[in-house]
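Scrolling down, you'll hit the structures one after another.
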Structure 1
Amino acid sequence: MTDLPFAAATLDTLFAAILIDDEIDDHVSLPDPIPLDPSIDDLRDCFRLCRQLWTDGVDRAEAIRLVHLLLHDGDLNAENRLKYKYIRAKYKHLRFAFTLYDSRHACPPRFKLTTTIMGHLQDAFRNGQRYTAIGYAVMLRVLLMNPFWNSTRREAFSAPLDDQAGFTRFMTAEIGKLRAELAKETLNGAEFHAMRKIISRHVSFFDTLRTLRPTDSAYKMSRYLSAINGMMGSMHDDLVERGVSGEQDYHRHRFALPAEIRERLQLLVDRYPA
């Protein structure tokens, strides 16, 4: 027996949640206790939904069209930037899903490479780096060719999923990494980005879970994490821009976490299930 595909409305609900996963809701508090008891069916369905969002939601021909525009101009207009953003968002969500639910807790190499190149390409054209953007567009065009595309799809359908205990261990270990970084007085850009990726993966999980199993606690968790994600995302964009302009070194410059981000992260790690 094969699993039935999710309805289009379910995919739309998930993507609507993803599109606000960096928006700040000051009135949403962290649930107590934090819900971290998914069933094996929850985990399986979360991964299937993330995968279907990518398989049904990413039009390869449209992605290639955008890459050709970037190869020609090194940039996209506002409408095409939004289309590119949506494609990349679906790639990112499945990349998070591999890290969350795969028993190896790692993204398969070809899928990871494609998602990484898409991110570098977006940074390049947003920061006006035309020739850098063209270089990354060449790489992305190769990765969208049939042999690589088909291989990437095979990766998505052959991932070995973890069990409940393995998933919980992974999530708890992620919070342990946050706790260790919070113990430092200062961070550099790479350390800060690593912390944000942990938050982004948690947002991904609770966005998907609240789509499939709507509860008040999952919703609150999603929105609380989204606020942190949004604050850290804006700050990271600024760090990247300063690095590109030469104003400060992304890896060498150290800084203290803003108080509001630190307080929200500290509450998260203090309340997280052991």
Structure 2
Amino acid sequence: MASPFQTIIDVDTVHGRLEDPRLLVIDARFNLMDVDEGRRAYLQAHIPGAQYAHLDEDLSGPPLTDAGRHPLPSAQAMKRLFARFGVEEGIQVVTYDQRDGAVAARIWWMLRYMGHDAVAVLDGGWKAWTAAGLPTASGVERRPAGAFRGEPRRDWLVTLERVRAAHRLIDARDPRRYRGEHEPLDPVAGHIPGAVNHYYGENLDADGRFLPPAALLERFSATLAGAPAEQAVYYCGSGVTACHDLLAACHAGLPAGGLYVGSWSEWCRDPERPIATGPEPGTLTPG
């Protein structure tokens, strides 16, 4: 395979390389309201050769670094997971979900966190693949285990104790959840004081594909408001859609910021922690 893809990849490129043994595809479809829906959809139809990763069972683990709704697995657990999938040096990973890449971005971040940079999210996801009339397969697929030897980039992971020291704290959730007007998942509504809102859905066009890098750079520059991109900390509800913002920022050419994996689901558990509602100065207005 040619030079690695490290942010997004289009369906035609993936389709043209399905026979390449160095291409490894991971299906990450998931529905928070029906946690088995993604697996059922995978078994029915998926990109040929794709293996399935479940957000709760594979991409989350017992609380170690955080106590949010989707705690980050330990480094050893991630090594075992990626080895089981067949990831190793020289392998290009492509991951996808239903459409917008929100869960796929979690895999993207985890692999990069563990030192494997040759990973990209399928632009437009499963919806774009089927809309293009490309081939599908069914049932469970496996490939031989790989010799995954990645090590964590621990400075990319922000724990609860470091959140307050963030130069720029960015909330990736829907603006209504950020402002505290609607909260379908966590017991308390609102956001971490000082955080600005950069809704991950605004990284995409109407078809669920990523905006061009120049457009993303303009939007992230407004959100960062002069703060160094590498010192920004991103969070969401449980450390999933924040990865989408990190992916979009990287696609825009910005250096990697930090991820607060525990996110709002961890922060709001303690009634002693402050909570803000409404907009914050510097928040990007959607639209």
Structure 3
Amino acid sequence: MSETKYWIRDRLWLNTALAETVLSGFIRDAVETSRSKGVVLGLSGGVDSALAAALAAIALGPSRVHAYQLPYRTSNPDSLSDAEVVAKAFDLETTTIDISPMVDLYFENLAEGEIDKVRLGNKMARERMSILFDQAKKLGCLVLGTSNKTEILLGYSTIFGDNASSINPLGDLYKQQVWQLAQHLGVPQQVIDKRPSADLWPGQTDEEELGFDYSSADEVLCLMFDLGLSPKEVVDQGYPASVVSRITALEEKNRFKRRLMLIARLSDSAINLDREIPRD
């Protein structure tokens, strides 16, 4: 293993105590300054949503964290049971809403025959987020995001689905940093150890779908995004050219997902392009 790989792994080491303080404070401040009553989030049974729930419970207290299980008929039953384990660990109450009737009715009315599984997965993600925003409106809460930095940079999310939220405490944590902080906060070990999956269809796993493991993705993205290395320079550090090429292609192809409402410029103060209203 090259010295660079050892060094970049050291850079991805997280000061978990400091991260807990900063991220729980971020949630608390966002809720207070928006005069909201708390947060809602989808509790999937995976480590990302578990970590977001844990941080919110620390920041606000469990009673102000509203966790929703939003299964589809093909969802893995283990996802539901793991979500309940997380809820019990952090003293959260959960509400379950089956999204199957809404999703199935939509596709049945199109009468298209067999539906592409990616479209189905996207519809499921957007249906879930639609429910979360509706429940947030009802409860006077913010929607808590659960997408991590690796997923965001790769575009491994559904625009206006799981990448939509009011606030996101995990968006500057690479996947392995999510695992580190989850361990620190006492997220149940069975959730930390399970293979990452969006559970969009039976047997689906993130790393198989992406074509590389999260550790490689974290290191390559950190070198390119955080440190500014070119893809060639990353390959020169000993990373497989095929993996670097795949990661680079995904980041470039899905970059638009990180740009909410790209607005055509007509003035010298276009929204999302120029100045922002000062915030305290």
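What follows draws every value from the coordinates through simple rules; no lab data is involved. Only a predicted model underlies this, so the values are computations on that prediction, with no experimental measurement involved. Cβ atoms are built from the backbone, for glycine too; each structure is taken alone.
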*Have a look at 1, 2, 3 and say which one yields 4.1 for distance in nm of label points 7 Å out along Cα→Cβ at positions 110 and 238, as calculated.*
1
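Which one of 1, 2, 3 has helix-only ellipticity at 222 nm (-39500 (n - 2.57) for each DSSP H run of 4 or more, over all residues; to 500), as calculated from the coordinates, equal to -24500?
Comparing all candidates, it corresponds to 1.
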